[in-house]
1. Given a computed value of 1.27 for Cα Rg over 2.2 N^0.38 Å, for residues 34-241 alone, which structure among 1, 2 does it belong to?
2. Quick one: log10 I(q)/I(0) by the Debye sum over Cα atoms at q = 0.08, 0.14 Å⁻¹ came out at -0.42, -1.14 when computed from one of 1, 2, so which one is it?
3. For which of 1, 2 does distance in nm of label points 7 Å out along Cα→Cβ at positions 170 and 194, calculated from the coordinates, equal 2.7?
4. Given a value of 0.20 for FRET efficiency 1/(1 + (r/R0)^6) of positions 130 and 186 (r between Cβ atoms, R0 = 41 Å, to 0.05), point me to the structure among 1, 2 it was derived from.
5. Work out relative contact order in percent (Cα under 8 Å, 6 or more apart) for each of structures 1, 2, then name the structure with the largest result.
6. Comparing structures 1, 2 by distance in nm of label points 7 Å out along Cα→Cβ at positions 42 and 178, which one has the largest value?
Structure 1
Amino acid sequence: MKKYDIAAYIWPSYTGKEPRTLPFWPEGHGEWQTVLSAEKRCEEHILPRRPLWGAQDEADPAVMEFQIGEALSHGVNVFIYDWYWYDRRPFLEQCLNEGFLGAPNNGKMKFYLMWANHDAGFLWDKRIGDHGGTIWLGSQPRPEFETVAHRVIEKYFTKPNYYKINGCPVFMIYDVMNLMRGLGGVEKTREALGWFREQVKAAGFPDLHLQLTIWGEHAVDVSGVDSGRTGSTRDIVPALGFDSVTHYQFVHFVNCNRSYMEILPDVKKEWERIAAEYKVPYYPHVTVGWDNNPRFTHLVRPIMTDNTPENFKKGLEMARDWSDAHCDVPLITVNSWNEWTEMSYLEPDDVYGTGYLDAIRDVFGPTE
């Protein structure tokens, strides 16, 4: 059977070891506090759902040793860690640094970083989740950008199991608009990314593989200031020199307030559009589900329905066939390993058991 790189995003909030999470989740075990308080609010909800493995501390090496084994036995062989930098320091690194990298078997699993450089607001606090406002800015000026670059090169790229394409460490950027806002526009951002590449080469790698999370064809301000000079992500990819693109979530580019099987044809159309209009590889993305009601005290939409393991399997088959036809590197991204508060996770629950993981194994086979 052909081998694929099945890369599942990890949201590293399921631990109480980051002191700055206590204002959001004062009980001290991270966003499990929100998951375990979720309630059914409408007919479409299959809530509450509970983790079959329990509310595990994913910054515990023993926990991650178990999870790595389960992931590999079901065909997930890459973890993409959501990685944060707020207030001149990292945020939520414990799951990666202590949990994953502390697990005795971590060398069997590849990993890479998605810099989740969005602003942090009140969404993580269920009591006031629908209030506006910003707690920390995700945009970073050049000196902070350089600090980030040095940190990820020295602390992560040098790990033997850091995921690479053609020998180049892969680094994904979530919010290109925030990147440019912090660095001061497209020209200065291009200069900063060029500097980043040179630092990666100086560390002994052939180059940096820059990957962009795209959100449909949204207009972006390419100047980084409020000048009215706009473009699109299609313009930004060549302007900044990104090497590939993928998605983070179906909800970013299709209407998810409907059945999973109605969504999949529109997802495929978006893949086809990207293949026709972009000059860099698109690595197909499959989402498990979408319903972020656990983070609110009232009903919110969209709510994805019929995202059963059987239907999710059809999305995986679609991605496999797309990858075979379009990609030299068999990389497929999946949302996610553990986005419980968005109802998009592979970890087993009390509704479908190991169904989502079994779907991956059925389509791609186990890694070991």
Structure 2
Amino acid sequence: MRGDFTANLPADAGIRRILVMRWSAMGDVVLASCAFQDIYEAFPQAEIHLNTLPPWDRLFLEDPRFKNIICYDLRRKMRGIPGMLRWVNEIGRGNYDAVIDLQSNDRSRILMSLLWLSGRAPRYRVGNHRRLPYNIAPPPLPPPVHALDYLRATLQSAGVATVAQMPVLVAPARNLERCQGLLRQIGLSPGGYGVFLPGCQAAGYLKRWGARRFIALALALKRRRIARVLLIGADDDAEECREIERALDGWAVNMCGRTELLDILPLAAGARFVVANDTGTAHLASSTGRPMVVVCGPTDPRRVKPAGEKVVALQSEIYCINCYRKHCSHHSCMMLVTPEQVLERLSSLGVFEGS
């Protein structure tokens, strides 16, 4: 390995066991599955372990790319020195030849430093900061930088080819069978429906486009002869989905709270299109390659847009876009995005051809 923070790890046949670290949030973990795929293809001879946080371990429990999933709740139950020491002991016992830290925040750097100080750090320590404890890292990237570009730069500094263009996730057979049954029960066939992801976590409410605008969009889609739309969300999205369902009088199928995370893969895969807020489930849906429009306001699409050739981010031109505020008195950035603009983007993606 040279002293310039780069190396060609795939050329080292002695790498037999690799730890990959990516903790949160959901969208970031899903986006990192692009990097997971590139690592998997670069090291066909190696055993790969994943270190993540709950509940995102559920996304990979049946993923054949990983021999082991190491999941510690370092934010809650195991927060503090006891949890950090347990992590160091667990990882130290793993006898890894390389650690690829795709989290690279203060906490992961502290843990990696403790591992290094314990004398049990692997020879190759890959991160995105050119300082201890890492000995392989890319040069700083000028902002704004998309999260995927950070991941790619980190892998490239280790000699790993970055090929994956969108998230790569595995839907277990039980999720496929369950969703097929749900669609049969509703009477929907592949390509005959759309998916709305109208919510987001409660703390990020400024990222919501709003039920009224989703309703107006749905009415326009109905005139375009789209059979129906599925509303998918979690507990924080329940009221939003109920409002849309009530207004559309049965034309929208409210699946909020009735799906698991990995159900989104087969449900989105059968959809003609997806319309979403900037939310973690949008990244899940992007792994299917279906046409998608993501409405952004307080967050910068140059940094957060889901990966994929058929994903379009839509944002209004207003002086305060990309503010990343948690509270706002006017919410103009989202209100200025119209259903007509979303329709236009869907049309540009070929959604209405042949309908």
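1. 2
2. 2
3. Values: 1: 2.7; 2: 3.4.
So the calculation was done on 1.
4. Only one of 1, 2 returns 0.20 for FRET efficiency 1/(1 + (r/R0)^6) of positions 130 and 186 (r between Cβ atoms, R0 = 41 Å, to 0.05), namely 2.
5. Values: 1: 20; 2: 16.
Top value of relative contact order in percent (Cα under 8 Å, 6 or more apart), among 1, 2, belongs to structure 1.
6. Details: 1: 2.7; 2: 3.4.
Once distance in nm of label points 7 Å out along Cα→Cβ at positions 42 and 178 is worked out for each structure, 2 has the highest.
No value in this document is a laboratory result; all are computed from the given coordinates. It should be emphasised that the depicted structure is a prediction, and the values quoted were computed from it without experimental measurement. Cβ atoms are built from the backbone, for glycine too; each structure is taken alone.
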